[in-house]
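Throughout, read-outs are computed from the coordinates displayed, never taken from laboratory work. Bear in mind that the values here come from a model prediction, so they are computed numbers and not experimental data.
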Structure I
Amino acid sequence: MGDKQAPNFTAHAVIGSLLIFNTLVLGIAPAGPWDSTSFSVGIIGLIGLSLWYIAWYRFTFERKGLIPWLDQWKDLAGTAPKVVGIGILTLAMSWYIGNYHQANLPEPTGLVLLLIGSLISLSGIYAILVAGPLADTQLEE
């Protein structure tokens with residue numbers, strides 16, 4: 001991996017930002033075959049979030065892909081609690097948005113954030129378990 005050039009992430013980040021800006025501020029979208037502009041806006045927002053994730057992955061791990069394998073983490077034991085914290089923060093944000101800002105955002109925003117926060121928390125808990133109680137003696141250095 002050392003001699004390979006890191007993939008470009010800026011196009012994904014810029015396009016994702018534009019799509020999310022459209023979702024949160026402009027709300028421009030066709031009605032689509034489902035005859036629902038708000039559904040189309042939500043799909044555009046999900047595509048924007050997906051592009052943001054791809055940009056983050058490429059920036060962080062300097063390679064193409066979607067799944068951050070545990071052997072790619074530089075400090076597994078130190079990073080895993082931070083990942084769980086971000087997951088819990090995302091879960092709290094989903095609750096807050098679902099209860100207090102539902103009128104200002106597309107309806108499933110709270111549920112989508114709940115899913116994202118759950119996945120982040122689950123990956124962090126898995127990393128904590130692999131680095132701690134489930135650690136294989138071969139992995140320790």
Structure II
Amino acid sequence: MYAIKTAIAEPTAASWTFADQKTMYGGKRIARGAVVYLFASENAGGSGLVARGVVTAATPTPRRPGVARQTPCVSVTIERSALAKRRLGRAELKPFADWDDGRGETELNFKFYRQATDKIVGLSPAAVALLERCF
């Protein structure tokens with residue numbers, strides 16, 4: 001399972017397409033059929049967790065020739081399966097900063113807000129269990 005934090009213009013849309021998204025923490029393995037939790041980036045005026053969906057298309061972005069170090073990127077299309085019923089964003093996750101405690105809250109805080117760039121990330125079972133409680 002995966003999560004994406006990015007600018008989401010219409011959080012209640014039936015589907016979204018996100019081009020050339022940065023990937024970290026296993027996010028580059030995202031593929032068709034994967035479940036994704038969508039976070040509207042607070043850096044772009046969003047409110048954190050807004051929806052859950054299923055990937056209907058995933059295409060790796062080709063690497064640029066002549067650039068030695070490149071973060072893998074992928075373009076994804078996601079079909080919404082549920083809207084979040086509970087708020088979960090930077091304010092709710094900020095207190096969880098003991099990086100070794102194994103909590104889902106801490107994992108999301110670390111992956112999304114320690115380095116606040118937008119990205120797709122892979123999730124542990126603990127993070128998925130936390131996110132499922134928001135639907």
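Structures I, II were shown, and Rg/Rh (Cα atoms, Kirkwood Rh) at 1.05 was computed from I. For the read-out semi-axes √(5λ) of the Cα gyration tensor in Å, for residues 50-113 alone, a value of 28, 21, 9 was computed from one structure; give its label from I, II. The read-out comes from structure II.
With helix-only ellipticity at 222 nm (-39500 (n - 2.57) for each DSSP H run of 4 or more, over all residues; to 500) derived from the coordinates and found to be -2500, which of I, II does the value describe? Provide the component values of the computation, followed by the final result.
Numbers: I: -21000; II: -2500.
Checking each candidate, the match is II.
Kindly point out which one of I, II the value 32 was derived from, the read-out being relative contact order in percent (Cα under 8 Å, 6 or more apart). Clearly, the read-out refers to II.
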